1. Quick check: -10500 is what I get for helix-only ellipticity at 222 nm (-39500 (n - 2.57) for each DSSP H run of 4 or more, over all residues; to 500), calculated from one of I, II, III. Which structure matches?
2. For which of I, II, III does mean projected area of the Cα convex hull in nm², for residues 225-344 alone, calculated from the coordinates, equal 9.5?
3. Suppose mean projected area of the Cα convex hull in nm², for residues 49-248 alone works out to 12.7; of I, II, III, which structure was it derived from?
4. Work out which structure the value 4.3 belongs to, where distance in nm of label points 7 Å out along Cα→Cβ at positions 57 and 361 was derived from one of I, II, III.
5. Assign the value 0.00, calculated as FRET efficiency 1/(1 + (r/R0)^6) of positions 65 and 313 (r between Cβ atoms, R0 = 35 Å, to 0.05), to the correct structure from I, II, III.
6. For Cα Rg over 2.2 N^0.38 Å, which structure out of I, II, III has the highest calculated value?
7. Here distance in nm of label points 7 Å out along Cα→Cβ at positions 257 and 329 has been calculated and equals 2.0, so which of I, II, III was it run on?
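No value in this document is a laboratory result; all are computed from the given coordinates. Treat the numbers as computed from the prediction; the structure is a model and nothing was measured. Cβ atoms are built from the backbone, for glycine too; each structure is taken alone.
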Structure I
Amino acid sequence: MSFKKILLILICFIFCNSAFALEKKTTLVDLFRFGNKPIPSPFLMLPKIFDNGIIIDFTSYNVPDLRQVLHGNIKSTPVKITGHLTFPPDDGTSFDKVPVLVILHDSGGPDELLDNWMKWFRDIQRPLLENGIGVFYIDSFSGRGVKYTYKEKYTHEDLYKVSMVSQGIDAIMAYTFLKDHPRVDANKIGITGTSRGGTIPFIIADKKFTKHFLKDDDNGFAALLSMSPASECRIAGLFENPEMTKNSKMLVVRGELDETGSCQEYVEKIKANGGDVEIDIKEGWYHNFVGNGSTIVDYKYNFNNCPPYYIKDDGEINEEIMDLFAKFRAWRTKADYYDDLYTKPIKTFDKMIKVFRKSDCAVKIGVHFGGKHGKEFTPQFLDFFIKNLL
C-alpha cells in the first residue's frame, strides 16, 4: 500500500472519528452557533438614512423556549445585538430624562424596515422625537447570521434559527440597557412591533419571564403596543397562565380580516388574571396593516385549529400538545421531546410542523398583507405612547 493511501486512510479515520465525537458532544451552544456567523446589520445605515442617532451593540442570548428560561438556562449562548438609538433633540442644557420606545422588526427581518414596504416604521420616528420620546430600533437577526425567518421560500430551519423567546430576550436586554442609561427615564420605556414583532410583547410583559432578568420582577415595560400579532401566538409556547407586569399597559391592534389568526384568546387570559390590556379590532383591515402598498396575498399556515402549545406554571408543556405529538408518534414522552428540542431544535421544529399538517390542524391559506393604513393609524399609535410614556 502506498504512502499516499495510508495517509488518506489515516486522515479519513481522524476526521470521521472527530466528526462523530463532535456530534455526540453537541450542545445547545454548538447548535445555535453552527452555520450562523454574524452578518453586518442593515441598521448600520440608519444614522445616515435618518441623519441622527448612534449605533448601539449589546449582549443578548439564544434560548429555544420559555421552559429553559424558567429553569434558568439562559446565558450559555451569548450573541451581539445591534440597535439604533436616537434621543429627542435638545440644546444640550437639559438634564431631564426622557422616555424611549423600542421598535422590533417582524419575520421579514431588519431589511424590511429599510425598504418601502415598512416605510411607516421609519416615518414614525420623527413624530415620536418631536413629542419627546426617544426611539431604539433593534436587529434580532443579523447577530445570529439570519436575514429573515419567513419569506415565500422560507425554510423551517430559518424560522427556528431565531426563536420567539430569543427575540423576547433581545427586547428585555434592550430594556435593561436603557434602564441604566443616564438619559433615559427608567419608568417610561415602551415597545412595539408588528406580526412576529407584535407577538413578542406577550412574552416580555409576563412576570414569570421578567423575574429572570430584572431585579423588580413586578415591573417592566410601561407601555406595549402589539400590532397584528402572528398566528404563532397559539403555538409559540407562551405561558398558560399569563401574569402581566403590574406597571404595564398593553394595547393589541389587529385587522378584522387578518387571516393569520388571533391572539384574542390570550388577551382574555391576561385580562382574567388582572392584566391591563385592551384589544382593538379594525374593521376591514388585514395583517401588517401599515404595509406601504395595496394589499398583497401570500400563502401561510394558519394554526387556529391546532391544540394550543403552552408552558405550564411548573415549566412543562401542556398535555393537549403532547397528546398530539404522541398520537402521530413524533414523541411518546415529554422527555423525548425535550431531548430533541435541546439537541436538535431545527429538526424538532420541522417535525412539529409535519405533525400539525398530518393532523390537518395547520391549514395553508391565502393571507392578505398591507393596505396602507399607516397614516390612519398614526394618531392612535402616538396617543397611546404619549399617554403612557409622558
Structure II
Amino acid sequence: MRQCIFIVLLIGLLFGCKKSDRLAWDLIAAPKVDNLTVKANTVTSFEISAHFISAGHDPSAIYGFCFSTNNQNPSLSDEVIYLSEGKEGIGSTTIPWNSTAPLFCRAFIKNKIATVYSEYLLVIWPGNAQNKPVVIVDDPLDVQFFDATIVGQVLYDGGLPIYNQGFQLCNQSTFTGGSLVIVNLNSGINTFSYDFVNLNENTGYFIRAFATNMVGTSYSTHSFFVTKNYYQIGEVGPAGGIIFFHKPDTLDGWNFLECAPSDIASSKIFANSNQLTMIPNLDYGLGKGDENTAQILSAIGYGNNAAMACQTYSINGFSDWYLPTRDELIKLYQNLLPLNQGTLNGNIYWSSNQDPMYAQNAWVQAMLQAPSGTGTYTQQKTTLNRVRPVRCF
C-alpha cells in the first residue's frame, strides 16, 4: 500500500511541474541567438555582433560566427570564427575582408543537443575601384650588356595590404608574352627593385611595375631601355675603328679595345737620337697605353713622334687615342690579322713599351701571317715604323 501511494505522489509531482521548473533541473534545451548587427565596416575588415540569448543551460556551449561568399545560410562547414570567451549576452568579432565579394554571415550557438543559427546578414565591402594601388617605375639604373637594375615604387596602397608587387619585362610595348617577376617585400607604400640578368646585349626592353591588392592589379606606365652593345671582334666600334678585344667586366673602367680604321698617314720614330733615355713606369698591360703615352711625352717632349701622333689623332669626334702597349699590339695581331681586317699585313708598328735592357730600343709588332711567328721584338727608337692609334672604352 505504501509503495502505491509513493508512486502516485511522484507521478503527480512530475506532471504538475511547469516546463521552466523541469529545465531548472539541469535538463539541456535548444540555444537561442538573434539580432545580428554590423557595428563597423571598413575596406580591411568589419565588426559584427549578435545577441546570444541562451545557451540552453549548457555551460560548455560554443559561440561564434560563420560566413561565406556563396552560401546564403553559412554553417560550421564554412568559414568560422569562434568566440574564445563566449557567454550569454552581446558578443562580437572582427572579420577581415579577403576579397571584395559580399559576405553572408550568421551567428551561432552550439550546445550538446543542437546548433542554432541567427538569421543571415549580407555584408557589402565598402570600397571601390579607387582602392586599387598606384605604382610607378623609375628609369632603369645601371644598364649593362646583359643585365639591368629596375626600381619601382608603390605610391598608394588603396588602404589595403599589397599581395604582390614586381615588374613585367617585354620586347613589346603591349607586354604580350612578357616575363613577370614578383618581388615580395613589405606591403604598403614602399620602394622595391630587381636585378634582371641574362638579357640580350644591344636589345631594347619595355619595363613596367605592378602592385596587387584585394581590389585588383595596377600597372605603371612603361619605361624603355636598351642594353649596351657588347661589341664583337672585328665589329665597327663607336669611333668608326675596329674592335680587336673585349671583356665583360669593367675592371680598370673599360670593356673594349678599338683600333683606328687606318694607320697614321706617315711613319714615325719613337724618339730622336738625343732622347734615347730609359723612360720609367711603362706598363705592358691591356688598357695601359694611355698612361704610357702620357709618360713618354712627358719624358721626350711633344715632337714628331709616334706617341704625339696618337695623342693628337681625332676621328668622328673621338680624340681619346693613344700609342698601344706591346700586349695590345699582340692582341691586335692575334685577333684582326686572321680576319684580314685593318690593312695590317706586313707592316711593323710601334708600341708604347721600350726595351727593359737597352734605352735606345722599343718594342714593335710585325704583322706577319703564320708561320712567320708573332714578330714581336725591339728596334732602335729612331727607326721609322707604322703607327696605329688605339682607344679603350
Structure III
Amino acid sequence: MRHKNFAAPNRLQAACLLIILACCGCGSATAPVTPPVVTPPVAPTFDLVTVATGFVTPLDIQQPNDSSGRLFVVEQGGHIQIIESTGTRAAAPFLDVTALQGFVSGGELGLVGLVFHPQYTQNRRFFVNYTRQINGQYQSVIAQFTTSSTNPEFADPATQQIILLVNQPFNNHKAGAMHFGADTFLYIALGDGGNEGDPLCNGQNINNLLGKILRIDVNSTPPAGQTYVIPPNNPFVGKPSGLGEIWIYGLRNPFRFSFDTSTGLMWIGDVGQNLYEEVDLMSPQQAGANLGWNIMEGNSVYTPSTCTQTGTTLTGPIFVYDHSLGDDAIIGGYVYHGPKAPALAGAYIFGDYVSGRVWTLTQDSTGTWNRALITNTASNDLSSFGQDQAGEVYIARITSGTVVRVQQVGQP
C-alpha cells in the first residue's frame, strides 16, 4: 500500500497565506486610526472680585431676605453702610450708633455684629452687637432697632431697644456674631471676656454668659420686666445649675459662626490662644455641649489651666490648625451654596486674619476633614465673611476697606 502525501497540500496553504499577507495594506485597505489626544481636566482656581470700596474698618457683612439685593456692611467705628444691588454705596449710613450712651470702639471693641430678623420685610427689625463703657465697666450690648417705614435706607438710633447687657471684665474677646436658626431663635456668640488664658474661668462657668453661644426667643411676648423669652428646651432650663440662655459653652472667642442653610448645622471658628485655631461643627442635638476651653486648646490640653472642668464630657473640634505657618486667628465663614462657583458647592469657606489665607474645608468618604487653600487676601486684613441670600460668599477686608466676593475663575 502506498503512503498518502500530506505535505503537498500544506505547502499550497502556506503559499496562499503568504499571498494574503503580502496584499495587506494594498488597494482600498484603511490606515491605522490615531487615538484622540485627551486633555486632563484643569483644576478650578479662585480669586476675589471687588464689590465695593471705601469702608472704614469693616467687620461684618449681612443681607436681609427682602429681595432688595443690598449688602449691609458693619463698620467697627459704629456705622452700618449699604451696598446697593447695583454695586454702588448709599450716600449715608443706614445706622449710626456712635452717639449711643457709652459706645466705645478700637482694638476688639466697637460695633461687631448684625443680623436681620427672618421676617424683616414685615417687621423691619434687626439686631446689633456693640460694646459700651459705663462708669468704667465694659459691656456687650445686644440691641434691636427698627428700619424707617418710609425710608428703607435708614434706621433711627432712637428706635434702640436693649435686649441683653453682659458685663465684660476686660477689653478683648467679645466675639460678636449673631444668627437666627431654622427654629427662629436668636443665637448670640460671646467670648470668654478676655485678658489671656481665661483667668476668670468663664468658659467653664455655666453661671455666667461669657465663653458661650446663647439661644433666646425674641419673637414671643416676654414676661413683665424682661426683654426676651428663654426657650423651654434650652439645655440648662430647669437644672439646678446653669443659666437658661446658654446653648453651648467652653468657647474662647467664637468671633464668627454661621448656620449651613442646607443642613442647619452650626459652624464655629473659635480663635485660639497660643498654639491652635479650631473649627467646631454642632448639630441641634448637641445642645449643652462643653467645647473645652480652657481645659483644652484645640485637641491639646491647655497649659497652664487653673480652671475646673464642668461636666464629664468635652466635645472636640472637627479641625485644628497650628501657628507654624504664620496663621494665628481663625475667621469662621460659611458653607457655600451659590450658583456662581460650582466647584465650591457644599464646602465650608473660612480663613485666617493674621495670614490672610482663605481655605475650604470638606469631608471625604473616609470621614477625614481636608483643608485646601483657594486664595489669599493680605496679612491682618481678612476680618469677616458674609453670605447673600443666593449663597454667594463675601469677605470684609478691614485694612484695605473693601468688600470682595469669592469667585471661581471662568465663572460669572
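1. Derived from I, not from the others.
2. Details: I: 9.5; II: 8.4; III: 10.5.
Structure I accounts for this read-out.
3. Working through the options, I get structure III.
4. I
5. Going through each structure in turn, the value belongs to II.
6. Details: I: 1.03; II: 2.03; III: 1.40.
Top value of Cα Rg over 2.2 N^0.38 Å goes to structure II.
7. Working: I: 4.5; II: 1.2; III: 2.0.
Going through each structure in turn, the value belongs to III.
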